[in-house]
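**Student:** Following this line, the structures themselves.
Each reported figure results from applying straightforward, stated rules to the coordinates on display, with no laboratory input. Predicted model only: the values in this text are computed from it and were never measured. Cβ atoms are built from the backbone, for glycine too; each structure is taken alone.
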Structure 1
Amino acid sequence: MLRMDSKKKSGVLKFLVDEDLPRSTAHVLREMGFISLDVRGCGLSGKSDEKVFEYAQKENAIVLTGDREFGSILRFKPGTYCGIVVANFPNEVSVSYLNDQIKKALNDLSENDLKRNLVIIEPKKIRIRRPKQK
């Protein structure tokens with residue numbers, strides 16, 4: 001389970017799973033104790049990235065997607081949103097492998113790693129882009 005930062009316990013994190021990830025990913029997140037919404041169940045199938053992003057912000061949810069366009073820090077500037085997690089895996093990986101890798105990454109990340117940051121999960125690597133400090 002995602003470790004909560006001892007100084008800040010704000011409750012259960014909410015994710016919005018994009019339609020380019022398997023439906024089972026939302027189920028895996030719920031099994032981990034997260035609140036998990038699926039774009040397909042929210043009337044957002046086929047909608048633009050901007051619509052998905054806006055809905056996630058309205059719901060105070062972290063976007064979980066396989067769409068690398070969400071990884072553009074010029075378009076989605078870290079610190080200006082609830083959080084974005086891009087699962088960057090080859091299309092050929094199995095659903096179970098993808099879900100296992102997402103689960104493993106979320107277990108390794110803290111709430112502060114996810115909130116307001118861009119997190120990119122790749123095979124054997126996790127990158128975190130945080131807001132620039134002024």
Structure 2
Amino acid sequence: MENQTEDRKQDTFKNLHLDIQKWKSSFFLMNDELLFIEHLLHSYVFEPNTPNLFERLQDYLERLKHIKSDKTNMQKLIVQHENNLGGSIEGRNSKCDKEFQVDHETLKVNVVNCLQQFQILKSEIFNYTGGILKRRRPDKN
């Protein structure tokens with residue numbers, strides 16, 4: 001019976017660790033996407049006579065700055081959480097296990113929220129910028 005309980009704990013810790021690895025991977029991908037979007041917004045590929053273009057692009061850049069700050073904070077929390085997972089595995093205290101799982105679920109909600117906010121902003125930026133890209137004129141040869 002004790003062996004089954006131990007196996008369940010091991011499975012739980014594996015699943016928690018898997019969640020952490022997925023979060024780290026998502027934020028790693030987000031770094032590349034943020035870099036691409038910032039380059040896009042700083043480029044000169046938009047129709048110059050678009051109303052409120054400068055203001056809109058500045059708003060997007062400011063919102064990206066907030067997302068980047070949130071991402072950095074989340075990454076720090078994830079690293080701390082992952083370190084605590086190692087301590088929980090070694091400690092084997094059921095009270096600590098429960099507290100860790102509660103902390104994990106709270107962090108999960110915050111991570112998902114941060115990633116969703118980025119996805120919403122990214123979609124908004126792509127929907128807006130896709131409609132105002134300069135059209136390439138065909139060569140008249």
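**Student:** Given a computed value of 1.8 for distance in nm of label points 7 Å out along Cα→Cβ at positions 42 and 98, which structure among 1, 2 does it belong to?
**Tutor:** This figure was derived from 1.
**Student:** On to the next question. Given a value of 39 for relative contact order in percent (Cα under 8 Å, 6 or more apart), point me to the structure among 1, 2 it was derived from.
**Tutor:** It was calculated from structure 2.
**Student:** Of the structures labelled 1, 2, which one yields 131 when volume of the Cα convex hull per residue in Å³ is computed from its coordinates?
**Tutor:** Corresponding structure: 2.
**Student:** So, one more: Among the shown structures 1, 2, from which was the value 0.45 of FRET efficiency 1/(1 + (r/R0)^6) of positions 74 and 106 (r between Cβ atoms, R0 = 25 Å, to 0.05) calculated?
**Tutor:** Structure of origin is 1.
**Student:** helix-only ellipticity at 222 nm (-39500 (n - 2.57) for each DSSP H run of 4 or more, over all residues; to 500) computed as -8000: which structure among 1, 2?
**Tutor:** It was calculated from structure 1.
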